[in-house]
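What follows is a group of structures, each given as structure tokens.
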Structure P
Amino acid sequence: MQYASQRTDGLAIASLITGILSLVCCVLGVVLGPAAAVMGFVSRGRITASNGTIGGGGLAIGGLVLGVIGFIAGVVWILIFAFSSSASSTT
């Protein structure tokens, strides 16, 4: 008797893709980072509540972590750009 394979949560996949995009597009990381983190958090809850019928926990955690890192990188990049442009305009 064959059992159905475990289905990967679509929100976990979306979280990972959005987290990667938040790192690649640093300016958009300010928006995409929190979105990836929230999707990863919600997906982890759905996976835990499914009692093993839905997989993708690693993808959800990866998206959550990449989203947080992307958000921090985006904020740092914007601050560096803002301070470097204001410093160059005053001299």
Structure Q
Amino acid sequence: MTTKQPPADTLRLNGLKATIWRNETQNGVMFNTSIVRTYRDKDGNYHDTTTFGQRDLPALGSLVDMAIARVSELSDQERSRNSKAAAKAAEKQNQR
């Protein structure tokens, strides 16, 4: 059974939400982002949509900028973690 991984991060701005997902690939770790607008229907139930109105666009642009910065941070953290793991493995190998 596959365990569902939580998002790497979630950013919110003015009813918009960017969810950042960490994915293991053959080329290493990649981060993907999905963006939705949350709204309430007439019964008060919350829903997400990928359709944005003209009034959403300025916040959408800001949220994309925030997501770009966060994905860059997460990628840097991943590279740092991999470098430390490689150095530790090399040190262990040299001790043999």
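Every number in this text was worked out from the coordinates using simple rules, so none of it is lab data. If you're wondering where the values come from, they're calculated on a predicted model, not measured in any experiment.
The table below lists the values:
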| read-out | value |
| --- | --- |
| Label whose coordinates, when helix-only ellipticity at 222 nm (-39500 (n - 2.57) for each DSSP H run of 4 or more, over all residues; to 500) is calculated, return -27000 (choices P, Q) | P |
| Label whose coordinates, when mean projected area of the Cα convex hull in nm² is calculated, return 9.6 (choices P, Q) | Q |
| Parent structure of the calculated result 21, given that relative contact order in percent (Cα under 8 Å, 6 or more apart) is the read-out and P, Q the choices | Q |
